[in-house]
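Structures for review follow.
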Structure I
Amino acid sequence: MKKLNKMSKVIVALRKEYLLSSLDENLVDENPLKQFSLWFDDAVRAEIEEPNAMVLSTADLEGNVSGRAVLLKGVENNGFIFFTNYESRKGIQLACNPKAALTFLWYAIERQVRVEGVVVKINRKESQAYFKSRPADSRISACISPQSCVVPDRLFLESIREEFVLDLNGRPPKCPEHWGGYLLKPAMFEFWQGRAHRLHDRIRYRQAGNKWVIERLAP
């Protein structure tokens, strides 16, 4: 058997019991978005840093998957809203394959939520309205960054920013056409609650027509 290196030994030795709470399929809300709201409120009350941080997973038509952390910026009756550069890697993947997944990990309260569904662009006016609400520096970065593209160095980006700010001459930056919001319309939710002995609670909501089917999954 191959000997473990130092890092692997540390990783193998990591152990934790999950004892804070439980999750019963007979007690969850019949609407998964309402259940998500309840758990999100718990995460906020627990003072979890950036509880709206989520991993967005996308894939191209060849099945190459990529994931990155983004920030949830809204929850509506029909889904989850986030914003990004449409020309970024995730934007390009979503253009050819609009199926995606979100993962929220609230480790301090031993919970995870997974959401899968189809992603569509939101109304342009909504994107512009949110863009205007952002801090000025964030708006400028969204305008000048060729997101996901190879750049020679940090100075290249800082030079582009400096030139852009000079050209603005004090005017507020406009929302670029390559930047805006997406809405993920859920078809599946999974709520995970850590439990003792690795017998975790996993409750899935599966869309069947206009209804949600609630099921317990084995850990």
Structure II
Amino acid sequence: MRILLVEDDTSLAQGLQIALRREGLTVDHVTTGKAALHAVQAEAPDLIILDLGLPDMDGLEVLNSLRSGKQALLVMVLTARDTTADKISGLDQGADDYLAKPFEVSELLARLRALERRVTAVQTSDISIGQVVLDTLTHTVSVDGKNVELPRREFMLLKALMENPGRVMSREKLETRLYGWGEELASNSIEVHIHHLRKKIPAGFIKTIRGIGYTVPRV
């Protein structure tokens, strides 16, 4: 899951990024509401963790903007505004969950897992193409009914491809799914992941479109 963290408290943001990445999540961070809206337009994340006390605009304005643009995004509000009226206002304006500061990171992680389960429950959790079945809920992959162990980034790469069967995914597009902004990565990172992935799934399942990217068969 790719998360956009919108938080102007640098020390809190750094701590959250470390905790979230330890959970295998990809995290991008911005400090203002305008930067958040630009980031969503450029590459929509799976979930936004949104502070309300931003330096340039109220977080609820950001939330309203996202909802008016019909962005189907999960939004977890983090804020020091902890009255019942504040919570009701945030939820009524489209937040999927609301967590008041200070909070325990373990509670935040539990709430994020619950949000992810909620979305997955609405959709089917299995993506099946030929002999390969990927379960987005349990983060498992099987080939011909046998489980295949994949590191997180190989799993996310395969998921990105299988969610777009028949569509060519460029290396740059795949990198945005696997890495947060500012992460150092080798120029051939995607190629290396593809190389290792191909050893674990049927031959020819991932096709290289030279000079463009990669694709998997249509369902």
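Could you tell me which structure in I, II was used to calculate distance in nm of label points 7 Å out along Cα→Cβ at positions 113 and 185 as 2.0?
I
Of the structures labelled I, II, which one yields -12500 when helix-only ellipticity at 222 nm (-39500 (n - 2.57) for each DSSP H run of 4 or more, over all residues; to 500) is computed from its coordinates?
Among I, II, the structure yielding -12500 for helix-only ellipticity at 222 nm (-39500 (n - 2.57) for each DSSP H run of 4 or more, over all residues; to 500) is II.
Starting from the value 15: which structure in I, II was relative contact order in percent (Cα under 8 Å, 6 or more apart) calculated from?
Matching structure: II.
A value of 1.9 was computed for distance in nm of label points 7 Å out along Cα→Cβ at positions 9 and 33; which of I, II is the source structure?
Clearly, the read-out refers to II.
Distance in nm of label points 7 Å out along Cα→Cβ at positions 17 and 41 computed as 2.4: which structure among I, II?
The read-out was computed on structure II.
Here mean count of other Cβ atoms within 10 Å over residues 105-112 was calculated and came to 16.9; which of the structures I, II was it taken from?
Answer for the origin of the read-out: I.
Between structures I, II, where is mean count of other Cβ atoms within 10 Å over residues 25-32 highest?
II
Can you say which of I, II returns 18.6, 57 when Rg and Dmax of the Cα atoms in Å is computed?
Structure of origin is II.
Every read-out reported here was derived from the displayed coordinates using simple, explicitly stated rules and does not represent laboratory data. Bear in mind the structure is a predicted one, so any value in this text is a computation, not a measurement. Cβ atoms are built from the backbone, for glycine too; each structure is taken alone.
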